[in-house]
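Each in structure tokens, the structures are laid out below.
Rule-based calculations on the coordinates, nothing more; no lab input. Not measured: the values here are computed from a predicted model. Cβ atoms are built from the backbone, for glycine too; each structure is taken alone.
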Structure P
């Protein structure tokens, strides 16, 4: 992947799925732009960006359109192009996430959709002009988008919308040789996942029920991202499960 230029959004710390992707892609030779959410997150992300010698390290709160514009202006002036984007962010207010879907607030639902789903669309829109020779866009989903998973609650409908967005973006951008896919890992113990009620029990269930009887690692997610970017040149609009086979069970 030497010479490829990519943007990774969603690194919070060394346990993040996005960091697993960044590490694998850096080791494969890609040059990476890394973002951090805010000043509170910066001390956790900056050492990681330095470890992979990221030439672009900037703040990006995906609800901040000024930061969005500044990031892509910097990418354009530094590289002049973009070969791939990895979107690995999701959020819902705790009060809405930990309650029933039927009880979720209008504001909480809208915020979860904006940050977890529409941000992918905004990234794709900003990346499109920089992918004049084609490119790859990858987001992260979860089995709860398709099946009802206890305690996944509001994120189920949000991830379902994300997966539908992947298909529509893939169709709309395919003529420009821009491929759009989602990876759907099984449970990974990240900071974001810690907001789910009963997450430890979910990990035990996934381990025991999956044919491979184990959880996915962030490196394996990174390996799958590398495959989609560099080798899977005819795959687009797909949801690729990385869950030890858990999704095949009834």
Structure Q
């Protein structure tokens, strides 16, 4: 059962809100935080309790908390905020639902102050457990069956992204990943530990064989380490904290 905060449901996997709040708390200069999509407002309530200047945004208001600023915003379109409006943007399990994630990340870059932070959580399809399901069925965890194409809706996971895909999305649009973590490692995920050495070796071999450019090899080595870290190889939800750089490219 999902937790509630001041009557608002945490529409996210267990401990995801707590992990994101912990990452935010490590930055003493963060005060102005945008929560998008904010849903019923459970994370907003947590932010307010933590002393942040919280602002919620979503396609429409379904807030169950009061006295928190809210702006209607479509994550597929330009965000209705001025440049440098926020110290941090928290996007909790939202990016996999939108059609234009590259545009959204560029908008986050615009509305963040220099050195601001973007926190993104998304189902971890790079986990060995999810990759095994893909091998057998062609579908990942958190997307185990075909979507209903006769009834498209915002709840659909239309953009599940692997860790390398998410890193590319962020690094090619003015962010640099600072922290990678997860909400939890389920006990069942440890059953796939036997696959870890094989996955590590196979990925290393492919990267080495296919790429000759020294600079790209160094970047690939970083991706390789991150891809086989504990949070990515075994975590349920992928949680990434990225820092804004000066240029979007």
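When Cα Rg over 2.2 N^0.38 Å is computed for each of P, Q, the one that comes out at 1.02 is Q.
From P, Q, which structure was distance in nm of label points 7 Å out along Cα→Cβ at positions 8 and 32 = 1.9 calculated on? That value comes from structure Q. Can you tell which of P, Q yields 18.4 when mean count of other Cβ atoms within 10 Å over residues 24-31 is derived from it? It traces back to P. For the set P, Q, ranking by mean count of other Cβ atoms within 10 Å over residues 16-23 places P highest.
Tell me which of P, Q gives 14.1 when you compute mean count of other Cβ atoms within 10 Å over residues 96-103. Of the options listed, only P reproduces it.
Each of P, Q could give Cα extents along the principal axes in Å, for residues 64-199 alone, but the derived value 48, 39, 31 comes from Q. Taking distance in nm of label points 7 Å out along Cα→Cβ at positions 48 and 88 from the coordinates of each of P, Q, which one would give 1.8? This value belongs to structure Q. Computing helix-only ellipticity at 222 nm (-39500 (n - 2.57) for each DSSP H run of 4 or more, over all residues; to 500) gives -12000 for which of P, Q? The structure behind it is P.
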